[in-house]
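Chemist: Down below are the structures I want you to see.
Read the figures in this text as sums done on the coordinates, not as results from a lab. Please read all numbers here as calculations on a predicted model, not as lab measurements.
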Structure 1
Amino acid sequence: MIETKKCSIINIDEDFNKAIQLAKKLYLEGSVFIYPTDTIYGFGANPFNESAVEKINHLKGREEGKKYILLVNNIETLLKYVEIKSEKHLDFLLSIWPNPVSVVLTLKPDTRKILGIQSAAFRMPNNRFCLKLLDELRMPLISTSVNRSGRTPLVEPSEIKDEFSSFTDAIFYTNKKLYTEASTLIDLNDSKPVLLREGKFKFEDILKNFN
């Protein structure tokens with residue numbers, strides 16, 4: 001694996017605005033960085049930049065073609081990329097977000113062509129750093145756990161720095177404790193939500209919002 005240039009390590013609690021602007025710059029340049037989400041730490045990059053996606057695949061040791069969760073700042077941004085089947089589905093998304101619940105949705109034809117996939121999981125994160133960055137970008141942001149494929153995700157900043165500072169352009173961290181569970185993952189391509197992975201939010205509680 002080829003090492004990158006020197007990694008910037010920024011405490012977002014102390015340099016929030018600086019962190020946002022640097023993360024935005026790295027995203028637009030096709031770089032890879034690590035950042036806190038509303039669940040665990042994630043690798044971040046532009047999903048429409050092929051080389052950036054390949055960098056994450058190499059870092060994780062993951063097979064090409066596997067999908068990553070994409071974060072968005074609001075429903076308006078989401079609707080640029082996906083097809084929502086009904087008003088009921090749209091109301092459901094509005095009721096559950098922002099929260100650590102990721103939802104698989106069908107992509108619009110032009111987005112399918114660019115990404116080479118039919119559907120993708122999206123989430124509006126309940127996290128100030130993520131939402132501020134996403135407001136700046138107005139585009140989806142990759143979010144995938146910080147670990148080598150098959151290993152437990154890293155949740156401590158010190159461990160993340162030791163493992164990945166030589167291979168990423170920046171690590172944004174917080175002194176606040178993050179959750180150690182990934183997001184709950186559901187599929188919304190049929191008439192009713194289907195559970196794919198249960199995380200912090202219980203599926204039975206999520207279904208209460210689907211009326």
Structure 2
Amino acid sequence: MDALLAGYRRFRQHGWPTRRRLFETLAEKGQSPRALVIACGDSRVDPAMIFDAAPGEIFTIRNVANLVPPCQPDGAYHGTSAALEFAVTVLEVGDIIVMGHGLCGGVRALLDGVADNRAGFIGPWMRLAEPARARVLACAPADPQLEGEHQVVRLSLENLRSFPFVTERLASGRLRLHGAHFDIRTGRLALLSADGFTDVA
């Protein structure tokens with residue numbers, strides 16, 4: 001905690017004065033982010049840093065393995081789905097980026113079968129990604145970890161299309177979906193296209 005508080009003090013001394021007017025404007029006018037980024041909670045992967053985004057520019061959802069569950073309206077708690085609904089229907093973001101990353105521990109657990117443990121919360125959450133695991137095992141890739149990370153991004157993009165408020169906006173052109181993968185080792189970002197993941201120049 002001491003290190004975090006020291007960081008806050010540096011922010012107040014150096015960061016706040018240079019961005020004070022921006023924060024005041026955001027406080028007065030509210031947020032209007034241009035995009036929603038769905039990323040892993042991994043502490044090594046910070047979407048705002050990767051996209052060099054200022055406060056207020058992106059709305060971020062972070063969870064284990066950047067998973068989007070399918071649309072399942074019921075009485076249970078759905079944090080990711082609720083945040084998604086807020087970003088799309090209230091903030092009206094124009095782009096959603098699902099960003100996976102290299103060395104993802106959630107994907108490693110999925111591929112190793114650790115997520116089969118029924119106790120706790122991680123196992124049931126990672127079972128959402130079983131279709132991605134099945135795809136990896138079916139194609140026997142040279143790098144199963146990387147392929148797993150890519151397949152989880154693809155699965156999350158598919159699940160996004162199960163939400164009516166997403167499909168309605170996609171159909172009208174008010175919303176666009178993107179897949180991305182960040183390599184921690186190289187700092188390279190790759191975007192998903194019809195030809196697969198390609199590094200951003």
Structure 3
Amino acid sequence: MQLGWLGDFAYVLIVCSYLVKDMLWLRSLAILASLSMITFNYLVPETPLWVMVRWNAVMLLINVAQIVILVHERRGAQMNEEEKELYTTLFRNMSPVEFMKLIRLGDWDRVPRGRVVLREGDKVDHLTLVYNGAMNITREGQEVATLKDGAFIGEMSFITEKPASATVTATTNSRIIQWPKDALNRLLLRNPAMRISMQAALGSDMATKLGS
């Protein structure tokens with residue numbers, strides 16, 4: 001049986017693993033590549049290349065173990081309806097596990113109409129997201145914009161470390177989620193992929209506000 005194609009096939013799988021974003025797919029492709037390399041190096045040469053066989057077996061076992069861990073983590077990332085809505089609309093660039101880490105850090109709150117959520121000139125200790133409701137933005141007493149579902153509050157201060165540039169007041173009974181700024185920064189520093197996804201979400205929000 002001619003098995004020389006297995007060597008090329010293994011490298012095709014390795015290249016494909018670099019192109020996928022989902023870690024489960026990456027690990028699965030790496031396992032198939034290792035299996036192909038083991039078969040190729042055992043059967044194709046006149047005598048088995050044991051160094052290649054051994055090390056590909058090691059990589060295969062590592063990836064199998066990582067898949068078990070990933071599946072276990074994803075089973076633990078069960079979302080309720082509110083969390084599913086947030087994930088699919090705002091944070092879909094994160095993995096489910098990353099998103100659940102973010103959600104567990106946040107505090108949900110109900111905001112009655114008329115409550116000031118953020119005051120101009122104050123230090124901003126939280127990054128806030130409007131889950132549902134409406135907020136009025138005023139600067140120096142003048143109304144400048146209205147925030148609705150899915151809008152962030154305090155995102156500029158979160159990025160620049162400067163005081164709030166405007167006052168935000170609930171104009172309807174609203175529901176929000178807030179993340180302590182320092183704790184959120186620590187979480188994002190520990191998880192670079194999460195940081196990139198959060199920056200993308202904040203950037204999209206700011207672009208929407210500038211375009212409105």
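Chemist: Suppose you compute helix-only ellipticity at 222 nm (-39500 (n - 2.57) for each DSSP H run of 4 or more, over all residues; to 500) for every structure in 1, 2, 3: which one lands on -9000? Provide the component values of the computation, followed by the final result.
Modeler: Details: 1: -9000; 2: -12000; 3: -18000.
This figure was derived from 1.
Chemist: Hey, another quick one. For relative contact order in percent (Cα under 8 Å, 6 or more apart), which structure out of 1, 2, 3 has the highest calculated value?
Modeler: Values: 1: 33; 2: 21; 3: 18.
Answer by largest value of relative contact order in percent (Cα under 8 Å, 6 or more apart): 1.
Chemist: For Rg/Rh (Cα atoms, Kirkwood Rh), for residues 66-105 alone, which structure out of 1, 2, 3 has the highest calculated value? Don't skip to the end; give the middle numbers.
Modeler: Working: 1: 0.92; 2: 1.03; 3: 0.98.
Comparing 1, 2, 3, the top value of Rg/Rh (Cα atoms, Kirkwood Rh), for residues 66-105 alone belongs to 2.
Chemist: Can you tell which of 1, 2, 3 yields 0.99 when Rg/Rh (Cα atoms, Kirkwood Rh) is derived from it?
Modeler: Numbers: 1: 0.95; 2: 0.99; 3: 1.19.
This figure was derived from 2.
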